[in-house]
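The next part holds the structures, each set out as structure tokens.
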Structure 1
Amino acid sequence: MATILITGGTGMIGKALTKALLDKGHQVIVMTRDKGNRKPATGSLSFASWNIKDQTIDKEAVSKAEYIIHLAGAGVAEKRWTTKRKQEIVNSRVKSGELLVKALNEIPNNVKAVICASAIGWYGPDPSVPNPHPFTEEAPANDDFLGSTCKRWEESIEPVTAAGKRLVKLRIGIVLGKEGGALKEFRTPLRLFRTATILGSGRQVVSWIHIGDLVQLFITAIENEDMHGVYNAVAPHPVSNKELIMQLASAQKQRFFLPVYIPSFVLKIALGEMSIEVLKSATVSSSKIQQAGFSFQYPFIKEALGDLLK
């Protein structure tokens, strides 16, 4: 069994991944700067400190690690995109990547591979034509805020390859999980007001992934030494926003619900620049990861929601 260091391990993805790795018998070191998020250490789980702003990191943790899973990054949808918040989003990703590169160059270590999170925010909107071709990993980064952020994010960790480390970058879609994230936001109007809240026209395509499949994807990236470079971490069957919400409403088995469309202009007022991402249609391909041999447990939205809501 391996020793795996996780940055950003106290978030929804990090917690699910930590549990799965521990269940498989691995040793896990969660890198965090917030002592309040630390659970009691066990024989297989420990915590270590780093400070992205000060560019400091626990040297012993790095020296023990055989694999690094890099999830750290301020939540994109947690707060309105003020100038200050946008800088926090960028710095939390770029500066943390630079710190890991510096650590791997300066601290004697046995790290075999680095698995880095990225996002499908890399891609721009679908072309305004019927049945667009899904975005593949070869597509260039879009020139908007999230596109340029993802580009700098991935570039910040790229130098680990010069240090002889295998690097895998997973461009993650909208993650559906029980413990928070997008699904919680989608469910709130249904639970409180019995309204199926459809954003804008509802026709925009959502490229999503079940948290269980995402966790297994990270584990596969560790175990499969043939995996290198970028892979889209999205389910094979993206859906429209309307279909996602209506499937979610049906899965909740409520006696009735009322579909409500939130006009685009209302979202723009409420969310500001972030509304661009909420209203953007992005059809992203999962072909590359499937060709690498990965099999999705939840390829369809109905089965994914059925599992998460049971």
Structure 2
Amino acid sequence: MQLQRAIDEYLRHLTIERGMAKNTILAYRRDLQRYFDFLSDAGVTEFESITELQVADYAQSLTAQKGMAATSVARHLAAVRGLHKFHLMEGKSERDVAAGVKPPKAARRLPKAITVEQVEQLLAASGPEPDQVLPGESIRLRDRALLELLYATGGRVSEIVNLDLDDLIDPTLIRLFGKGSKERVVPVGSFAAKALDAYVVRVRPGLAALGKGTPALFLNQRGGRLSRQSAWQIIAQTAEVAGLTSHISPHTLRHSFATHLLEGGADVRVVQELLGHSSVATTQIYTLVTIDRLRDVYQQAHPRARA
């Protein structure tokens, strides 16, 4: 089988059978294109002719690439390993030549969260309370609703900007679609519900009239769906207004959501469900953050914690 055809069949499998998100498929395509180019330079055109040594050489070339993090190398190799495993399971390959190639271990990085007080400071700077809107400030009700919803649900920024009006089940529940279009329903707190209602009732109709009737929940000032990049910009500008010097991103609010829930006593599996993690191991990294916090408090408060 030609190498390009083998890659195309695998990507088709990921799209149709596995239902992976468009952005994930694009990432796999880019990573496998790099693998294709490497093999082509080595004179390999048939999938069956790839050897274990060539896969190992490819892995080594990634590791030697200046500026490529271990996480990026691991992602590239995951695409390659998935490609070979797929064709073995489909009976189109006699052996998996990539099975012995292990990705490098990435250094464990703790999620960066901000304090509850800093979150409140950020939300206050994002826009006015619904009953305190001054003339010309109506668009800031949208920004307030956006940030309130990100923190209230722990949703990824892509999940929030892809929301449609129909995903608002009721004032206290919202439907999110995560990686691989996996659906989950998460609660919405009273502050976020109030901000969202103010935006939907008082701001969104005017924005929608400028566009072409999109069902999107969050709209830009031309009446189209608010983009992921615009959401990032709104948060960055809000952080600057709030005087928060640390880097604040949509994921900061997601990390803070998880950390604050665990610090408040929430069960890790409940947090896993709310975040949409397929494995509890992914969520458990947040418990390390809270343990560090407990250690700091203990060191400061216990009379015999320090010499």
Structure 3
Amino acid sequence: MTTALYTHELCTRHRMGDWHPESPARLASILDYLHASGLLSELVRHEAPAVEREALLRAHPEHYLASLERLQPQEGLAWADPDTALNVFTLEAAARAAGAVTAAVRAVMDGAHANAFCAVRPPGHHAERAQAMGFCFYNNVAVGVHAALAAGVERVAVVDFDVHHGNGTVDIFMEDPRVLVCSSFQHPFYPYRMFDIDRPHIVNTPLDEGCGGVEFRRRVEAAWLKRLDVHAPQIVFVSAGFDAHARDPLGGLELHEPDFRWVTELIADVAARHANGRIVSVLEGGYDLDALARSVDAHLQVLRESDRA
């Protein structure tokens, strides 16, 4: 089987100002690097469809979706919070981002692909059930998880290795023990919420500023591995945030490409043991363009290697 890449040109039309770090250049840098490395030719590329309303409503209430639609401007920008703005294309881009994940779930569950990576924006893991924040509008991973559950999956794992805590994903699933959420993040740090939720299926792994690869690996393996094996997920979702890289301007962790390769190998091993290798990975953070592109390449190298196992 093969590794799929889901993306869409509309994801580049969402812009929050030339100064904003969550920019269309992030996707361009990833795709250019994958082309130069030769990896892009080994992936099966798909145009992301727009997400269906029914799929969004499993993760977000109607009143929240309607509020975003009212907020979206006819021109210029409208701010959902001090860091998070909509332009005229934002909700079309967000629909393709969430739609990429639901399409990836169907393809991986049906056996058309071994695993998939969604190179999309806006990101999603800060979007709570009814709150846009942290550059996020729809929680792409949560929409995908709900699609898997609706298709009959009984146990899901979400692994989030962004420099920022996946507060939105925790908010959406903190009362649903079918979904194990493992999140590593710099602490104390944005978003300053949901990091202390105490549930057996919520595994928060705070990391001190300056944490490097050795400590990251030790903490993640100790906190996640047994919980993942006990949960035995039938599909694994990844909130793949590369802003934990040492070069990233928005974070204070000290990870490098081999650390992202290592955590992807850990995830792939868990998926091989319990989920027939099924992984759907979704881009979250990463704002140094070169570090982001190289880190995604390392992440995808592992996914591509695992689909041959």
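Nothing in this text is a laboratory measurement; each read-out follows from the coordinates by a stated rule. Given the structure is predicted, the values throughout are model-derived calculations rather than measurements. Cβ atoms are built from the backbone, for glycine too; each structure is taken alone.
Things to note:
- With Rg and Dmax of the Cα atoms in Å derived as 17.3, 50, matching label from 1, 2, 3: 3
- A value of 17.9, 50 for Rg and Dmax of the Cα atoms in Å, for residues 217-280 alone, calculated from one of 1, 2, 3, originates in structure 1.
- Comparing mean count of other Cβ atoms within 10 Å over residues 73-80 across structures 1, 2, 3, the highest figure is found for 2.
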